[in-house]
1. Please compute mean count of other Cβ atoms within 10 Å over residues 56-63 for structures I, II and give me the label with the greatest value.
2. For Rg and Dmax of the Cα atoms in Å, the calculated result is 26.1, 90, so let me know which of I, II that is.
3. When relative contact order in percent (Cα under 8 Å, 6 or more apart) is calculated, the result is 24; to which of the structures I, II does this value belong?
Structure I
Amino acid sequence: MARTETLVIENARVVTPAEILEEASLVVEGACIARVGGSDAARGCRRIDAGGAWLLPGFIDLHSDALEKDLEPRPNTRFPLDIVLVELDKKLAACGVTTIFHAVSFAEGEIGVRCNDRAAAVIERIAELAPRMVVDTRVHARFEITDEAAVPRLEALLKGGKIQLLSLMDHTPGQGQFREAAAFENYYRRVYGKVKAEVDEIIERKIRSQTKAAARLEHMTGLCRSLGIPMASHDDDSKEKIRWLRERSVAISEFPVNMETARAAADSGLHVCLGAPNVLRGASQGGNLSARRAIEAGCGDILCSDYAPMTILHAVFALESLSIVPLHEAVNMASLRAARAVGMDAEKGSLEVGKAADFILVQRPDGVPRILKTFVSGQEVFSTCPR
């Protein structure tokens, strides 16, 4: 139901793209922001005293594997899709995520939850349920380039308007995330419960499929360009790859594995998306590029949750606490710059007049940031405090 009454958030630290406005107000009319910094709203409107809490734009999470993790929390242990989507929707609101791009992977024969039939069914169901979700729900389809059978499925979903972001990934050992076959084997055995024979079969199939991967990439990137679908690339590892991506209008480099590649991406005008868990932990789980180092060097401009939605909020405040970037710049990484990377920045991503009233109230009474309220299109969708 659309909001009709005027909403005023008062006495807040309003985080705008360029600065923090102290003891400021924000006025919402309908689903949009009507005023930032002052309030001349008439009596009778709903007023919320923020009590000095921070008022941030809601987070725009371009890459979240949480759906896959919740669907199959352990190997071959699966929960019903509708239940997972509804429960995850609530969790995202509680984590301050107001726009989610659920990452759904097409990687036939590798991991059960990523088989093509299942991935396509998940995307179809997301499209059906999205209008009833409390957060703005979209799809980030991840295409394993060695999965030839995924191409017709992805074509149909892209043309049907059911995918809003496509990323290209290649987990073949010898490059990218897995520079050594042993690293690939250890990861798949530890995380997905695969035995050595299964891992060897996956590797052999990937190597065989590489012969036609280049043609598949040209086809899929051309299709996305024609449809106006933004594209990302995953685990980039060289300046040459960045050059190739730029020539094909790929906009985002996700999780570059080393500083040289991150620098090349940033210098080439690509958005560099880094994991909030990496920022929060201070290191990559796979021993690759430190997100903190990349941001310090000016080689990272977007934060995503990767696999843990709770981490965006805490990574944003950690970047400020560690004096890596000012708070408003850290907030931009989780909101405005993410929106810009996928062409949504005219409608959302910052606390500016005319944009969607997607925002969160945050306190840090004991050093740990806590979300008090989350609003999507002017509607309160989460609260830990009395109305």
Structure II
Amino acid sequence: MKVGNCQATRCWIAAEKEYQMEKMLRDVQDFNLNHDWEKKGLATIPVCFGVSFEKAFLNQASALVHIYSDGSVSVSTAATEMGQGVNMKIRQVAARIFSIPLEKIKTESTNTTRVANASPTAASYSADLNGHAARLGCLNILARLKAFAAQRLDTKQPDDIEIKEGIICSKGEPTDLTWNKLISESYFNRINLSAQAHYATPGIHFHEKKNKGKPFAYHTFGAAIIETTVDCLRGTYRIDSVKVVHDFSKSLNPLIDRGQVEGGVVQGLGWMTMEEVMRNEKGYLVSGTLSSYKIPDIYSAPKEIQVSFLEGSHNPLGVFNSKGIGEPPLMYGIGAYFSLLKAMKAFRSDIKIDFSAPMTPEKVLLSLYARFTDRENM
């Protein structure tokens, strides 16, 4: 497929400028000249990540929206909240549509009796799918509310009605009709205050045998600079910094999205530096516990993670021009592997190593002193 609205070059240029990449490189070179047994490495990694499910039928979602007579709003979707903040984003979507405080919006627990035939909460696409479904449900109710408010205020056109921060406005002018009063009067006038809505991502299709089509709704982009320091006597290392420019487009919730990038970076570093699946000669898994299968903790996280939002990006297929977040930042961890490799080459320029992730301290040490070891044991 052709990648549209590509922001890869802009992310790269922004990272170079904002984080002064050339200065970082000079500082690394100066450090390596003045340290015999510690060496630094600097690597960059671009990211272009397709967002949506490759199976077209999964790219659909439904939502059920109720407004109660006290003015509170209930939204049910198929999104499963697991700490990633999807429920908050869905609440924000409803609050923006109705222009009411976030406190009035409640997301219900995921339940197939309310929302059936749910797609998985996966593929960095749940906020998009379920957010769009919630948006459509809210818009359906909003159209009814506007029609009733136009009648109530003797305004001929429902399009003249707006809701601004809980106040009903007619032709841009505030009226004495508030959100709570509008909902109460709508209820007593038997206006339907519930809606079910369905969203299906447009244009998704992919022929697996021909390997042609459009498997992704859109792509997200980014660039990261990773600096590492290797103790060349012991093979140990530290991740000094990860500096990211990421294409969030118009972020629904910058705090949540920043946290998702930071968490994805740490997870990616674990993937590329410590999470090693090991089996014995009989094929049995010997890294099946947390004592043998290492995952990153706060002490293995970088000293510094900087996340910058790419400016001027847009995504008409996202909810309010936003982009999915979750999996794409995982890819920044790949840069740590090459940063470590550059640090190792600064110690031994003739080093040769086959790509073997994760780059554990054991692999670093054996690679640095491969002339003294049996390389077949690596």
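Coordinate-derived values only; no laboratory data. Fair warning: this is a prediction, and the values are worked out from it, not measured in the lab. Cβ atoms are built from the backbone, for glycine too; each structure is taken alone.
1. Numbers: I: 29.6; II: 20.9.
Structure I gives the largest value of mean count of other Cβ atoms within 10 Å over residues 56-63 among I, II.
2. Numbers: I: 20.9, 71; II: 26.1, 90.
Only one of I, II returns 26.1, 90 for Rg and Dmax of the Cα atoms in Å, namely II.
3. Details: I: 20; II: 24.
It was calculated from structure II.
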